[in-house]
1. Match the computed value 3.4 of distance in nm of label points 7 Å out along Cα→Cβ at positions 23 and 111 to one of the structures P, Q, and report its label.
2. Of the structures labelled P, Q, one was used to calculate volume of the Cα convex hull per residue in Å³, giving 198. Name it.
3. As an exercise: relative contact order in percent (Cα under 8 Å, 6 or more apart), calculated from one structure in P, Q, equals 29. Which structure is it?
4. Comparing distance in nm of label points 7 Å out along Cα→Cβ at positions 31 and 127 across structures P, Q, which is largest?
Structure P
Amino acid sequence: MNRSEPESRDLYAIAELAKEFGISTRAIRFYESKGLLMPERVGGTRVFRRRDRARLILILRGKRLGFSLKDIHEYLALYEADRTHSAQVAKLVEMVDARMELLTSQLDDLKTTMSELSEIRKLASEQLGREAAKA
């Protein structure tokens, strides 16, 4: 779907947003239950505005980058609290730095594990070669 077309609209149904972003309506309701989205109600129907759609984009991006819902909630809350957005940007830098530090540590661990697995495979292959030569 062309995302430029929905941005020009003011109102969205939950099913439309779910389809546009390839997520379930249940996921959207979950984000609502966590206070990340605040759609209006018309009768029993959720009505999402452009602001909710923009927040959903940020939520999904944050999740894709590995941020917790708590981190995302704090980041989104700063938008409302600070109209200069300097606190929000500072929080973003803090979150990104922490995430990069964690990923760097995990990458180091993965490299160590891959090296150990390569060594084990090499030793096991050599053992199999010696066993085959004896037979």
Structure Q
Amino acid sequence: MTAPAKPRPEFRNINALTDLPTYRLPAPGWVSILHRISGVLMFLLLPLIIWMFDTSVSSELSFARFKAVFNQGASGVIMKLIALALIWAYLHHFIAGLRHLYMDINHAAVGKSRGDLSAKVTLVLAIVLTVILGAKLFGLY
């Protein structure tokens, strides 16, 4: 006599309006999504990055013009916020990349608990460093 077949799990499509707001993405999922977003942000703002570098190192006059862009009222604040977004994107992308390299090298770090811990460290470290550099950017120290 054969044993009764185990019932197969039932899968259903999710509803984006009702299911997604209640879904809790784990920390490694957030790191993965933010890693992609930070890479796209840096790629899209690459012309600005090149302009900032070129203007800051060309001459003393161009460096003074570069500094003036960041100190002109509301447009200066907008430039600082864009620069802050770039700072976060670079830091998060770099730290998350190091996390991925570490997991590739050390296979013991791929477990669920170690992966969750390294994702949380990545998120916290990127935010803390962004706040520190943002405080410098906005002249708090």
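Rule-based calculations on the coordinates, nothing more; no lab input. All values derive from a computational prediction rather than experimental measurement. Cβ atoms are built from the backbone, for glycine too; each structure is taken alone.
1. Numbers: P: 3.4; Q: 2.8.
That value comes from structure P.
2. The correct label is Q.
3. Q
4. When distance in nm of label points 7 Å out along Cα→Cβ at positions 31 and 127 is computed for each of P, Q, structure P gives the biggest number.
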